[in-house]
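*Asks:* Listed next: structures, encoded as structure tokens.
Computed from the coordinates by the stated procedures, all read-outs in this text should not be read as laboratory data. Small disclaimer: the values here were computed from a predicted structure and weren't measured. Cβ atoms are built from the backbone, for glycine too; each structure is taken alone.
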Structure P
Amino acid sequence: MIEYLEQAVFIIVFLFFGFLIYRRCRTIKRNILLGKKEYTSLNDKNEKMKNVLLLALGQKKMFKKIIPAILHLFIYVGFVLINIEVLEIIIDGIFGTHRVFVTIFNNSYHFIISFFEFLALLVIISCVFFLIRRNILKIDRFQKVELFGWPNLDANIILIAEIILMIAILTMNAADLSLQNMNSISYTKTGLFILSNYLTPLLSSYDESQLIFIERTAWWIHIVGIFSFALYVTYSKHLHIFLAFPNTYYSNNEPMGKMKEMPEITSEINMILGLPNNKPKEQVTNRFGAKDINDLSWKNLLDAYSCTECGRCTDECPANLTGKKLSPRKIMMDTRDRADEYGKIIDKNENPDIENFLLDSYITREEINACTSCNACTEACPININPLEIILELRRYVALEESKAPNEWNMMFQNIETNFSPWKFPIEDRFKWNKENQ
């Protein structure tokens, strides 16, 4: 009777978390699609798949700093592979079995679980190291103002949760081995596991009923922890675990220095000049540039939700390094926060434009004006997130819609319009300096 009750509780828990995760994923998708449709077509699909394999899966850019990269790889590979065991736990939970894969893998089963345990140890070591770096060594890029409060707590919660989940696996396996040694009913012989075998002496003082309680408790902590982790990730910066793959696939393969044209303006110029307009027909834009998240593209919003807040972009930003308020990481965090807020307002059937906008309410003009457009942030990002595109769209709104660009910029714009040069002298005099120096 107890076994059937446990089975029923598991199915209810499974469906409950499945529903919550589905609902949250649907909300995130809706928020991302609040952005405008991209005008750029897909580039070479082979190149995009190469990006997915090298950047999202292989984490190529992470290896610019070898030690954090290796530890991050341990966590990533370990956590992904270990959770293959979750499939076995789910099957056991639904059908009331125990270690159902033993009959499939036979004598190989204990080698597979031993490999998972070795990965679990690497995950624990890596998480402890990252906790030390973040909270004791206080690495500079983790001490920026945008990480104060919840973002820093979020990172620590994830690292501690991963340690707890790995300890639960080892505890579950150790109790399981102890019960196997007692020839307990329902605990199939599996062979020894590489790490948990050395933990069994710690459980030698417990009787069979106590060991079953420990094993079942660790089993439930692990599976409910995994479900909770999967749900929590959808609210966390660690959503990049899943979004890194589509984000690198849809990232732009064109040279970084090439700015995207504004289709609205290009269309008008082509019409004035009598040239054909090859751009797809889109809804008429309400404004030039971006004032809020619905003026950005869906890819910009996908970038924001994919950001892991690692700070490599801010660490490389020359404006930030010279004391300016600009932080590319904050740009992405603000965009994501505004998208969440915008989505919640839509859910309440309210007008999203009543109070806040991305510009001014979240991102200040001082920040966007400090950007040098050098693309160092995009180059540094492990998954090709592009904060510069968002900054440029905000600048375009300020310049084209409000005419409030800095006076120095307005002078430059005027010179380019009249002299085809940023400087205030005729175009024919542009190379005069060269002749004078010969």
Structure Q
Amino acid sequence: MVRDTGFLFAVPLGPRSDGLWMALALDDFMSDAAAVGFREGRDWLFSPEPVRLSGTDVAQLERLGHPLRMFQLGCDRIYRRSVKGTLPGWIAELLDAGKPGWLVEAQRSDDLREVAPRVIRPDLLLTEDGFALTELDGVPGGMGITGWLSKRYSGAGFEVLGGASGMLEGFRTLMPDGGEVLISEEAGDYRPEMEWLVEALNDLGGGSWGTGSAEEFSGANPTPALYRFFELFDWESIPAARSLARRPDLTPPFKPHFEEKLWLALLWSPSLREVWETEVRGSHLRRAQELIPYGWIVDPTPLPSHAALPRLEVNSWGQVAAFSQKKRHLVLKVSGFSELAWGSRGVVIGHDISGEEWTAALERACEEFDSQPWILQEFREARMVEHPYYDPRTGAIETMRGRVRLCPYYFVDQDGRSRFGGCLAAIAPADKKKIHGMRDAILTVCVADG
């Protein structure tokens, strides 16, 4: 329902079958949206309603924070054991590839021994067989946008997952007495939403929060706590990086192995099967294996002539490069510590490109193994959905046929307990293989169906 085309659009209160609608001024909505960056060259499509998830999906989302936290802690123990020598040294060498020595020393230090990221955000595809985890983001964006959308839809009468203030309450557990969010120029697109987040926290009271420039931070005026909103590959732009590196009260910590996608492939390494069973509780390990598609490290080291890459059943990456399009339902990803490692820029979908492009991508991955490792994963197809959105060109409510990526946020408090804060949903048009916050995508939040 649209009134005065271009000025008003309708948002349902509760299930659409109720027939109860509330008109919201679109210009007011858009103006408010600018506060979180929707109009900073990163505009997406708006929907008159959240994504509806089944009770089973909701229950899984709300419980997923703890097993993912246990998976991350298991990764950290495996890394440290490799450094210590009680596990093979190649594990740490692989995870440290391409990183400066001082940063490697920092993440191996006793200062950061028990420290792990305190915001956990997986990227989950909604498939016919359940969720498929394509990334576990170490420095996630979208927190402010999710908080803003949760507030807006809750105000329109929806029972949003996480509640109207779930993202705010969750983020506050990271720095209960207040603190500062350090944002780099490289991450500047996210500044508006993080500024909205800290302003909303200040409105709640109980502390003082703010944002600051990572490049200009000196540490001269200590704050109660710091949140790092910049990628570690960008360390050369941050003069205070070395002084921040060993601060255990900084989150996410200066432990770059947590920002590597390599773990998604190492989970499936046959030589590490017993190690994973030792380091991660059985039920948590099974949950990770259910979620994470099978994967491989793209290591160009020649295999013995009688050996084969598991499941691919070939002897070399050259043979993988020669796969037909039908056999290339595979995804190639740069692992981390790279400007290409976020926003799907370092993602190559095998069956979506030509054979020549596929060969070139695999050759590049092999060439960069020593400095910038890549992983290969089985492709998981997101299921098709239909969802309404406001078309800014026509002033009408249209229906998009597309695929959904869910980004739930879990916050770990100072006692190590994780809590669910909310869930951002991106719906990309059906012809898009990569699902992220693109201009053609709908961004909304989630509610339970029924």
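*Asks:* Given a value of -18500 for helix-only ellipticity at 222 nm (-39500 (n - 2.57) for each DSSP H run of 4 or more, over all residues; to 500), calculated from one of P, Q, which structure does it belong to? Let's see the in-between values first.
*Replies:* Working: P: -18500; Q: -8500.
The read-out was computed on structure P.
*Asks:* For relative contact order in percent (Cα under 8 Å, 6 or more apart), which of P, Q scores largest?
*Replies:* When relative contact order in percent (Cα under 8 Å, 6 or more apart) is calculated for P, Q, structure Q comes out on top.
*Asks:* Tell me which of P, Q gives 2.0 when you compute distance in nm of label points 7 Å out along Cα→Cβ at positions 217 and 233.
*Replies:* Numbers: P: 2.8; Q: 2.0.
The value was obtained from structure Q.
*Asks:* Here's something else I'd like to know. Taking 24.5 as the value of mean count of other Cβ atoms within 10 Å over residues 169-176 derived from one of the structures shown (P, Q), identify that structure.
*Replies:* Details: P: 24.5; Q: 20.6.
The structure behind it is P.
*Asks:* 21, 45, 25, 8, 1 is what came out when P(r) over Cα pairs in 20 Å bins from 0, in percent was calculated for one structure; which of P, Q is it? Before the final figure, lay out the partial values.
*Replies:* On the way: P: 21, 45, 25, 8, 1; Q: 24, 57, 19, 0.
Among P, Q, the structure yielding 21, 45, 25, 8, 1 for P(r) over Cα pairs in 20 Å bins from 0, in percent is P.
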